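Please treat every number below as a calculation from the coordinates, not as lab data. No experiment lies behind these values; they were computed from the predicted model shown.
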Structure I
Amino acid sequence: MLIPYFCRSSMYNMTIPFFKYQGTGNDFVIIDNRHLFFPKDDTKLISKLCDRKFGIGADGLILLENHESLDFRMVYYNADGNESSMCGNGGRCIVAFAKALHIIADTTSFMAIDGVHEATIIDDMVHLKMQDVSKITATAEYSFLDTGSPHHVELAENLSDLNVKEKGARIRYSDLYGSAGSNINFVSQKEANTFAVRTYERGVEDETLSCGTGVTAVALAMHQQGKTTSNCVRLTVEGGELEVSFEKDEDGYKNIFLIGPATHVFEGKITW
């Protein structure tokens, strides 16, 4: 097991061991911070580590830390360096990372910014339980809901030709969502229980190849709109395929699981 450490040379450089993981193309720098060595308030450092030209390159950075009663704590930062709301694909990747460190076997309970999450690894697929959703705001043009992060869900024609960055940014920064903004998902139905999704992520401020809380929001919104009657929805994203299963009752949606692969890409050390 690699034990995280840092050292400062005469030039005051910091050497940071890191691991790179991806979940359907949504990629993350993950750091074992159980010894609390990482400077968590250094926004510029986090942003630079995520930079694809001058750093390691990632959609976000995740710290794995000890928790007093659960298996571990997940701390997530967007690529802009700011701590963010829940990241579903990041949650699946940190579960795979915790197993690689032998912190867990195939089941776990961990703390994230939106509360406790449970997860199970079955045949290399991570089944991550998401928070219950009791409210979906639906209009003729879009749906809005919070699946650990806020998501705007909008049906789109000619999805493959859509300029997601341009249109997503326009909605994200509009008066509709104020200064906090929202993630923006564009959706096209392919089959009865299959939808294609492209997502603009706030904090990354660009389209990402996949967004876990985003596809979760899409699955629930499409079910709530009657576009599908299945309680297991397949989502095709730019980086692969994910599934979302759920139960519907009078209070909303519960037992929501985000299901998909989480892959170790490489590991190394970076000196800053």
Structure II
Amino acid sequence: MALIVVCSAKRSPGVTVSALALTLTWRRRIILAECDPAGGDIAAGFLREIPLADRGLARLGAALRRGRLAEDLWNQLVDLTPGKGTAMTRLVLPGLTEPAQARTWAERDDLREPTGWEQLAQLFRSLESGHSGYDVIADCGRLAVGYPPMPVLAAADVVLLVLRPDLPSIRASAVALPPLHRSVTGPIGLMLVGAGPYGPNECASQLHAPVIAVVPNDPGAAAVLSGGGEHYRGRLLRAAAHAEAAVLRLVATGRAARDGTTSQAVSSGQTNRVAEAREVRNAS
């Protein structure tokens, strides 16, 4: 089980849609946590037909003051696909309802106590334990905002930087990557969204990071994932499903590097990631 962060440098290339697509096609037990300090989108979008009773990160903020974050988390989760026989394997923690609430998670009343983001990062890492553990995909939104959840990124097994293959997005990512490398311990991969003048190899070369996934333009599926609806199959979901194996290989790469070990599977996975991303784009 792993903690996977999905974020972008500055623009809005579709972080939430990409994170949601990964979650809906993930083949292991998964929790999607909206940790975007600018506010969550899933409650008013994909989940708009599901009664939420104000569940989410905003309500969970009260648990920080009571020291009940781990206990109260499960009361704030929502089943992403209710009534479809998923046995609660795909859950979501809806995000903040307004940006001002992010301050609660970033600041501390007592310098001796961890911040809310730090506590949440520790909690996410603990969810992988046991046979019934969960992977966590944390949608951290754009990094260029106030009160970013840097402790969540620092604790991640993998950080996926979402960008479009165009010059403005590549430039913004190039500026964000050096401080990001200094802040995180896990590897960083690229998730390309849509078409552009630059291919996966060029993006990987310019940003010195592997391309883990290429998500094609799929306006129909993207509209459902961002605004709600019943049918969300399509090229976008197929690309997200194909990306799971590459993401988990990058997790293994990072853990092996931290443990000082290597394996043939990890090595071959690292070599083939860009080629796999190119295959996804061609197949789409």
Structure III
Amino acid sequence: MIRSRATELVKGVSDLVSLPEVCTQVNELVDDGKSSAADIANVISQDPALTARLLKVANSSFYRFPSKIETVSRAITIIGTRELRFLVLATSAVRSFDRIPNDLVDMASFWRHSVYCGVIARLLAGQCNVLHKERLFVAGLLHDVGHLVMYHKIPDLVQVMHYRAEISGEPIYEAERDVFDIDHGVVGTELLRLWRLPESLQEVLEFHHEPARAGKYLLESAIVHVANCLATLAESGSTDELEGPPIDPFAWEMTGLSSEIIEPTLHEARAQFLEALLLFLPGALAAR
């Protein structure tokens, strides 16, 4: 019953927020063991704008692939089908929200935080030796999209939630549950389920505030939890853990990391953030 609220919210914006058909097809092909690299390349190549964006991203210093990539087929050879799937998502998903009018949120600030979270999650995934670490970039990039759906569908209640959180000092996700029974993580998960995106992304979105509640993807949820907290620190220019949102001790334990990684990770993230923003959200930079 409670989750059905999220489902209804997501259905209510499905006409405005949808992935390009090519992304859906790529997801299906990657998950289909019978599909070849040529099948995937043919689908992507049908969308010239996506192909151009994808090759620009793949050849950027943000990814540092070993040689120049001039075709989608070459990208698949060098990057691999699963990593390529997440690059396709990263270059397409954010644009899917362009048609949602949101008067309650500064969209440029929202996406800058999201990009920072994605960059940091990708760095932490490397430190944790996670396979296919680009999925952590996408998870970080999309971790708060449930907010956008709620801002659009229930704006009056959202203002109540934020007022409650401000007055009580409780985290926004707890205020959302108090007022509406569900939080933005559940809403974001329902959107990704509608998009038929991988289960790992869905679970991370649902539990990025409480990673210990995750099931199969505890490590990934812990990484994005830490990344989300560190992104807030990065935006404030601080490296002091005490000045940011509290990091769940479970997340440190699950990742095998400690607060000692905060300063070097944020230093590296700041060096990568600007390029990632230019690649994925050039408009957000202009809006600063």
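Can you spot which of I, II, III the value 30 was calculated from, given it is percent of Cα pairs over 22 Å apart, for residues 154-233 alone?
Values: I: 23; II: 33; III: 30.
That value comes from structure III.
Matching task: -13500 is the computed value of helix-only ellipticity at 222 nm (-39500 (n - 2.57) for each DSSP H run of 4 or more, over all residues; to 500). Pick the structure from I, II, III. All intermediate terms of the calculation are to be shown ahead of the outcome.
Working: I: -5000; II: -13500; III: -21000.
The correct label is II.
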